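Quick heads-up: structures coming right below.
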Structure 1
Amino acid sequence: MADPVSWLLGFGAIALVLFLLFHLLLALLLIVPTWRICRRAGFSGAVSLFHLVPGIGLFIVLAVLAFSQWPAGESRRQGL
């Protein structure tokens, strides 16, 4: 019979690899649109690479876009 600890460690390693693969695919999916948004706002597109940071990358990008002055200015509709 197999050692239960080794089975658990093997399962954890597989789960970690699957999590990192899913995170990488999701980050790559988000980088392209975020890059375009950052460029239009006047920031460097490289800000969108923070999506690659697991866990808090999305929050870093959103904080930069939400709480900093946009070098290209904010878009305002006329008449409102």
Structure 2
Amino acid sequence: MKKPDQYVFKYPSEDEAYVRRLGAALLIHWAELPEEARVAILAEAAVVWDREFHIPQISKKLEAFIRRRPVPPPKED
């Protein structure tokens, strides 16, 4: 449950594509993020406002989704 003083990011339907693209970009760089950041992002994703609906056991499903994602190869310099 969100604390009353926490920011809630809400977006109109016309911004949905931007939210999806930012999410996809985050997944591309997921393995590069510090563990502390990944834990915080997953925790926030489990409670963040969603335009569509509530998903039971969202925390477990988000973690499973992340594990299914292939890790991109390291960038060449």
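From 1, 2, which structure was relative contact order in percent (Cα under 8 Å, 6 or more apart) = 23 calculated on?
1
If we compute FRET efficiency 1/(1 + (r/R0)^6) of positions 31 and 47 (r between Cβ atoms, R0 = 25 Å, to 0.05) for structures 1, 2, which one ends up with the highest value?
Largest calculated value belongs to 1.
Can you tell which of 1, 2 yields -15000 when helix-only ellipticity at 222 nm (-39500 (n - 2.57) for each DSSP H run of 4 or more, over all residues; to 500) is derived from it?
Traced to structure 2.
Ranked on Kirkwood radius over Cα pairs in Å, which label among 1, 2 comes first with the largest value?
Structure 1 gives the largest value of Kirkwood radius over Cα pairs in Å among 1, 2.
Coordinate-derived values only; no laboratory data. Fair warning: this is a prediction, and the values are worked out from it, not measured in the lab. Cβ atoms are built from the backbone, for glycine too; each structure is taken alone.
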